[in-house]
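The next part holds the structures, each set out as structure tokens.
Laboratory data are not the source of any read-out in this text; all were calculated from the coordinates shown. For clarity, every value in this text was computed on a predicted model and none was experimentally measured. Cβ atoms are built from the backbone, for glycine too; each structure is taken alone.
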Structure P
Amino acid sequence: MRILVNDNEIKTKIFIRWAGDYKQAARSLSFAYLPMEKSCRVGDKVVMYDNAGNLIFTGMCINAYYNTSQKVYNVDCFDVLFNTLKSKAFGRFNGTSSEICRKVCNIFGLNSEISYSGQSQQLIATGDLTYYDVMAKAVRRDVGNEFFCIRALGNKIYLDTPKSTEDVATLTSQTNIREADYSETVQNMINKIAVLDDFGAVVTTRQNNDDLAKFGLMQNVITEQYTEDFKLVMPDLHGIDYTASVTIDGDNNCIAGKNVTITEPHTGFNGKFFVLNDEHVWSADDYFTRLGVLYNV
């Protein structure tokens, strides 16, 4: 991995941690290096490339530490979405979620590549929301749940959802999984949805008969809403949540917002999983990746 501070490469790095979370938006980068090099200061531009030369991080030094007994520089950075998380928003934001995200990105000199087909909406911010909150709230209305990831790569901003994102790796205990914890729950299950009109009459319903028979009624009720082309908005049913925390051989393609396939026939955890959070750690003699993932979102 190559790390550059103000276009000058750090040659003596001894530790790197690169991480992200679907709720956090801004990815973090922490690294340590020896003091024979020039110190990294807050506000310095920091970029990182993987071993193939691909840009994977662009951001700013947020914290810098130096201890005279340890004789090591320690640096914490966040990517270009950091300012959208730290800045309170005000005003009216009108348009589709894509248009609202573009307006927010323009404020920070970023380029939005978010293109999501959704309804026109209006959000009013009076200092109660950050600019990231404005984007996330707009996207959430279209996606219909919490499981999406707004992320930066260079100066461009992207949206990943479980249905739209690519499958970047296959994970098995026979190949690249070092350790794993798996769990399953029905706490978030919705096996029947009833849509009502403004007078309380049932417009339509949707249900999963297998889940109803096995787990009993777990129903959600909503008031009818329509898209701009007058199609009824019908949220998805929600089945069993399968979650896992896995430690794998290092793979910098596995980041929050992407999908991975897990194949574990002995546990029954098989299928495509959405990466909720990731942590990549490089040290002198090892590189590993920790992932938190969710299936059936």
Structure Q
Amino acid sequence: MSTFDLDREKKLDQFFRRNGWLLLLATLSVSALLYIGIYWSMFMFDQGHYWAIILSGLFGHSFFVILMHDGAHKSLTRTKWDHVIMNVSAGLIILPVYTELFKKYHLLHHAHTNTDKDPLWNGFKERLFNERRVLYAILQCIPFAFNFYVVLQSKDKETKLKNPAAKPNIYLILLSLIVAGTIIYFARPNVWFVLGSFAIMTSLGAIRYWGEHMGTLKNKESNTHWFPLGMGIGNHEVHHHQPGYSWLTLTIGLLFRKMDTNPLKSIKGIFFDRDFRHYKD
């Protein structure tokens, strides 16, 4: 990808850096609306409308992208406060502990994209994908299944990052646990609502990953694709070239980019197209 190709997002990012208050206002406003949507979905679920977990999972996925994904990259304020925001947000959706591990392995993914050291595409996943693709797809939709495997199987020599801030922070984990405990105590969410929402979030994340890193195109390392309420994460080629660009920069930039794929094509590809593969150097 040439410098010219990145010109629009570069200018957008510079604008939002000069007007940091605007990015923060947009982030807090949109994330607040998403959180209200999650709470409304919980209310609907309690009334017997069990389909509401689909909306909750969709809103939760978007909430995760804006606050936890961008927090891991320090794309919101570009300070250590982004990691605080990330962990408070994780507590709000009762997902403590996980985000600090996500931060470490997601940053490793960006440091070693499409190589043997990419923790999101290790040898085990590759073999399973090649030999039992349907099972791979099912497992990737189960909450935390592959994630815990990555944590348990990763070797220290393969998971070192120069940035010490990438390591899980026990104090931030405690903060996230306190926030999660407070939400559980006061909101008392239905256990099945929480588990169901996680399942939808995980499934959406899996389909999004297939769209980001898989396809039949040649000489690609990632795709640019449409995703429902994706909050710019579909602008994935740009994201891999400039991980520090905010969700708002990527969202606006995505409006002007040609799409390589969409979720329906990704699902069709992984189940029915033998040429559908993971991009790898």
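Given 19.8 as the derived value for Kirkwood radius over Cα pairs in Å, for residues 66-241 alone, which of the supplied structures P, Q does it correspond to? Going through each structure in turn, the value belongs to P. Source structure of the calculated read-out (mean count of other Cβ atoms within 10 Å over residues 34-41, 18.1) within P, Q: Q. In this comparison of P, Q, the computed figure 21.4 for Kirkwood radius over Cα pairs in Å is attributed to P.
When helix-only ellipticity at 222 nm (-39500 (n - 2.57) for each DSSP H run of 4 or more, over all residues; to 500) is computed for each of P, Q, the one that comes out at -3500 is P.
Quick one: relative contact order in percent (Cα under 8 Å, 6 or more apart) came out at 23 when computed from one of P, Q, so which one is it? Going through each structure in turn, the value belongs to Q. Using FRET efficiency 1/(1 + (r/R0)^6) of positions 10 and 226 (r between Cβ atoms, R0 = 41 Å, to 0.05) as the calculated read-out, with 0.15 as its value, let me know the right label among P, Q. Label of the source structure: P. The greatest value of distance in nm of label points 7 Å out along Cα→Cβ at positions 106 and 138 among structures P, Q is that of Q.
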